[in-house]
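What follows is calculated from the coordinates using simple rules that are stated; it is not laboratory data. On a predicted model such as this, the values are computed, not experimentally measured, just so you know. Cβ atoms are built from the backbone, for glycine too; each structure is taken alone.
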Structure 1
Amino acid sequence: MKVLFDNCTAPVMASTLDGFVSSFGHRAFHMKDAPGLPNGRHASDFEWIDYLRKSPDAWMFVSGDGRILKNAAERAALRSAGLHGFVLAPAYQKTPLHQVAATIVWKWPEIEAVTKLIAPPSMHEIPIGKNVRLRSLPL
């Protein structure tokens with residue numbers, strides 16, 4: 001499984017998670033470092049969604065922007081791409097970066113379990129609390 005962090009997340013979060021998940025055979029990339037992504041960091045939401053859809057690899061994504069679910073065209077693109085998506089709860093915007101990264105690492109087993117148990121497409125919110133479960137979002 002590969003994980004794409006979008007532009008609404010800090011690049012260091014992808015490299016932190018990559019260091020952790022690579023021991024399990026997974027990889028994590030920030031948009032600016034995703035191999036073969038057209039326009040790299042400047043790719044639109046439609047471009048990176050289409051890139052993940054066309055890839056022969058299994059991908060999931062993490063976004064810091066819940067507005068991706070408010071645009072009907074983007075929601076349709078996400079549904080048709082058949083991806084597992086995870087959106088950081090709004091409280092993450094005011095949380096120090098080291099705590100955000102620690103929480104995502106803490107939540108990784110639950111995130112991985114969701115991708116194995118639920119058929120894509122799916123969307124979940126990653127809550128700020130370590131003892132709070134992922135919340136399913138309508139896609």
Structure 2
Amino acid sequence: MQDENKDTLPEEAQIVREYLDASMKPDPDLAATYVADDVTITFTGGRVFNHPSGPTGFNAKRYNWVKKKMDRFDVARGADGVVVYSVGTLYGEWPDGTAFEGNRYVDRFEVHDGKITKMDVWNDSAERILTRMGIEA
């Protein structure tokens with residue numbers, strides 16, 4: 001389902017969707033209301049943050065602006081809690097003003113007691129930056 005409506009998602013996926021919506025504004029303080037106090041956010045390149053302001057600051061250096069087209073949310077329930085995957089593409093503008101779209105991403109979230117406790121982020125931005133520099137990845 002493309003750009004899923006948060007009202008039709010399971011509760012944990014709704015939390016993730018609302019977190020991502022806040023992150024894209026960007027409003028890291030609002031995004032922080034969806035995460036646990038001891039959240040671990042592992043961003044592209046293995047960068048580790050403990051608050052949504054970390055990825056927001058990193059993105060401000062990498063892009064003029066960036067948004068997510070959220071194609072789907074996959075929810076897996078297990079003995080240790082709930083894992084939610086958000087899969088889609090990034091679109092936005094590079095620092096030089098060049099627009100981009102179709103940049104694949106996968107975000108993995110662990111949700112416990114209504115809060116995101118862990119987030120892992122992967123996307124193709126580094127490869128696209130290398131290509132823009134004339135270096136084939």
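Quick notes
- For helix-only ellipticity at 222 nm (-39500 (n - 2.57) for each DSSP H run of 4 or more, over all residues; to 500) computed as -7500, the structure of 1, 2 it came from: 2
- Comparison of 1, 2 - label where FRET efficiency 1/(1 + (r/R0)^6) of positions 23 and 63 (r between Cβ atoms, R0 = 30 Å, to 0.05) is highest: 2
- When Cα Rg over 2.2 N^0.38 Å is calculated for each of structures 1, 2, structure 2 gives the greatest result.
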